[in-house]
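Each structure below is given as structure tokens.
Laboratory data are not the source of any read-out in this text; all were calculated from the coordinates shown. Here the structure is a predicted model, which means the values were calculated and not measured. Cβ atoms are built from the backbone, for glycine too; each structure is taken alone.
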Structure I
Amino acid sequence: MKVTYMLFLLTTAPSGELSSAYSNYTDKEECEGALAAVSSVFDAQDVETAYRGCLKSEQSLTPFEHQVDPTAKQYVVLNTISDDTLTVSFEESRNSCEAKLSSLDSSTKSWCTITHQSLEQ
């Protein structure tokens, strides 16, 4: 599978849960440019993020949408960063995600989050 770069953002959703957003880019410079633009907006509006960065990824997610229908499907995902590579695993429930999260090495950067994005087919 082709390695691309993914802009990865973690913010707090209105529900209080961590929410993840993703954007795919073909090269690192393009991703870092988008990250700088997003960071300047977030910083100007005091939006707190648990994580923001550009990482390698072999996955492609559906495009991020700013205005999501509140009734749209939400997914629970386990996000894992290892060797500057992001892996997004879709889980059946928050409980299954938390169980997998607790079994990971504590030095691994990982989070259970919610998202409206799905894997591109």
Structure II
Amino acid sequence: MLRASPLYATNPARLNLLLETLRIINHNLPLRTGEYNESKLIEALVVKQEMQTVVNAKRVKDAIVELYRSTKAEMLEYLADNREHYPIFSLVADFWTCKTTGDKFLGLRVYLID
């Protein structure tokens, strides 16, 4: 499925960075996970040459912003395209702060009401 994507065809290293970023986000891993020597060894041994890329905290932060923007644009387009089917929807925002690190988070849920 991913091999058929336009991103894999044009920039497989970027696809790898975005997938690694999703893995870091979804499993609450440190942003610098890709900087560990073990991560670098695994990438060198397992990942195809054309998909290899530097995965460090700065690039992951930038990828998070990119993923946020693209998801937001996709969601807004979906809501606009489906206005007839879902004329009413509810947006719920959750804000919280991590007690140990003080990091602030924002979560957003969309409920489509038919």
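Miscellaneous remarks
- Identity of the structure behind 14.0, 37 (criterion: Rg and Dmax of the Cα atoms in Å, calculated), options I, II: I
- Origin of the value 30, 58, 12, where P(r) over Cα pairs in 10 Å bins from 0, in percent, for residues 21-60 alone was derived from one of I, II: II
- With respect to relative contact order in percent (Cα under 8 Å, 6 or more apart), the largest value across structures I, II is given by I.
- Given 3.1 for distance in nm of label points 7 Å out along Cα→Cβ at positions 77 and 101, calculated: source structure among I, II: II
- Value 14.0, calculated as mean count of other Cβ atoms within 10 Å over residues 13-20, assigned to which of I, II: I
- Entry that produces -15500 once helix-only ellipticity at 222 nm (-39500 (n - 2.57) for each DSSP H run of 4 or more, over all residues; to 500) is calculated, selected from I, II: II
- If distance in nm of label points 7 Å out along Cα→Cβ at positions 69 and 93 is computed and equals 2.0, the structure in I, II: II
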